[in-house]
Structure 1
Amino acid sequence: MADDLLVIIPTRGRPASVPALVQAWDDTGATADLLFAVDTDDPELAEYKKHQAALKGDDRFRFTYGKRRRLVGTLNQQAAKAAKGYRFLAFMGDDHRPRSAGWDERIRICLSGGPGIVYGNDLLQGEAMATAVAMTSDIVATLGYMAPPSMVHLCVDLCWVDWGRGMGRITYLDDMVIEHLHPANGKAELDAGYEEVNGDAMVTADSAAYYEYRDGGALEADLAKLRQLVEEAV
C-alpha cells in the first residue's frame, strides 16, 4: 500500500527544502507520505504555507503546525500520532534528499518481516550513523517515542543504530542513497539552524545526554522492551 509509510521531517527556517524534497520524491518515484512539521513561530512560516498551497491536491505531501519543540520533541509528537495509522515510520532532516529510485519500496520490503530498523547511505556518515532512518511503527508504540526525549537534536542517530543492533533487527543499505546536504561535507551553507544545533552548548548537552542514556540503564531498558517485541512477533 502506498500509504503505509510516513516520512516525518521537522523543519525550521528552510522553506526552500519543501520544493527540493518534492522534486526528490518525484525523481525517485516515491509514493511514501511526507509530513513537514513546522513551528508556528518560524520566521519563514508564510513561505511554508505558500508551498503547502501549491501542493494542494497531492495527497503525498502534508503539513502540520505547532509550537516549537525542537527536532526530537517534534519528531516524537508526530511519530506517536502516526504510529496508530502507519505500519512504517521514517525520519529525515530537511537537509536530506533521497536519490535512489524506489528507495521507499526497499524500506517497505526490509521492514515487512517484523519489528526492525533500516537506513541507507547519506554520503557523509555511511553505516556509522543513521542520520535518516525508518522503522516499524510498533517500535514507537512500544517505547512511546521515536527518539530518546533526553536529547534535543544530536546523537539520536546513534541511538537508532544502538536499538537496531541491540534487538538484532537492523539493515544498512549502502546502495540506497539518502544524501545529507550538510556543511560538514560542503553541501550546505552554515545557516542559523546549523549554528544553533552544532554549537558547543548543544554538542555538550546532547553528547552528555546520549552517554547517560547509553550507559545509565535507559538503553538497556528500552532494548529489553524491543527484544520482547521481536520475540512476540516470531
Structure 2
Amino acid sequence: MRFTSEQRLDDGVLEREFTLGEIPGILWTPVSGSAPAPLILLGHPGGLRRMYLRLAARARHAVAEGFAAATIELPGGGDRPRFAAVEEARADLQRALAAGEPVADEIVDRLVLPLVDKAVPECRAALDALLALPEVGGPVGYSGGVIAIGVRLAVVEPRISAALLFAGSFVPRIMFEEARQVSIPLLVLLQWDDEGNDRQLALDLFDAFGSREKTLHANMGGHTGVPQFEGDDTSRFFARHLT
C-alpha cells in the first residue's frame, strides 16, 4: 500500500488516496484519535471518481460516528482494465432492459460472477493493508455496493462482523446457497420502486440469508432515492456491532 495524496477536510476528517498494487483506493480517518478506529469498508458499483461525492459523504458520516472508512476501485471500474466478457454481458443486460424483456439468468451469471471472483480477494487484500495501519482497527463492517460481493465477503471474510447491503443489483441464483451460509448481522435496504431491480428476487434473497439477526428496510422510491434518515439507522446498526 502506498499513499499518494492527503488532505484535511473541514469537519475533522483526514482523506488519503492510496494504491494497493494497481488498485486505487481512498481512506478516511479522524484527524485526531487516540485509539484505532473500527473500519467500515464502503462498496460501490464501480467508477471511484464518478462515485466520489456519494462515497465521501458516506465516509464523513462514518468518521463523525467514530469509525474509519475506506473504499477501493472495482475490477474493470474507473481506469482499471476492462473485462471483455463482462462488458459483453453488460451490453446484453442493457439491451434486455431497454427492450423491456426479462433478464436471463445466464446474462446475470456472466456479468456478476467474474466480478465477485475478482473483487472479493482484492477486498480481503485491502483489509490486510488497512488493518496494519496504527489508526485503523477491527472489527470491520461492510457497507453497500454490489450486493453479490457483500454476500461472498460475509461468508469468507471472518474479520467482517456486520454488513449493510443495498438490494439494488442483480444476484446470480447460484449465490443463494452462499446467502444461506451468511451468519453475521445484516441490515438490507430495498427501494420498492427500483426500476432496474427484481423486487421479488431481492425479497427471496433476504429470506435466504442464514443470519439470526437480519433486518429489511423497504422504502418507496427509485434506485437512487434512499431516504437520508437511513444514514442514521446505519450508524446505529454499526455502533451496535462494531463498538
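Every number in this text was worked out from the coordinates using simple rules, so none of it is lab data. Just so it is clear, the model here is predicted, and its values are computed rather than measured. Cβ atoms are built from the backbone, for glycine too; each structure is taken alone.
Compare distance in nm of label points 7 Å out along Cα→Cβ at positions 65 and 89 across structures 1, 2 and report the one with the greatest value.
2
Determine which structure produced the value 15 for relative contact order in percent (Cα under 8 Å, 6 or more apart), calculated from the coordinates; the candidates are 1, 2.
Matching structure: 2.
Identify which of structures 1, 2 gives the largest calculated value of mean count of other Cβ atoms within 10 Å over residues 17-24.
1
Can you tell which of 1, 2 yields 0.15 when FRET efficiency 1/(1 + (r/R0)^6) of positions 81 and 225 (r between Cβ atoms, R0 = 25 Å, to 0.05) is derived from it?
2
To test your reading of the models, identify which of 1, 2 gives 4.1 for distance in nm of label points 7 Å out along Cα→Cβ at positions 57 and 129 when calculated.
So the calculation was done on 1.
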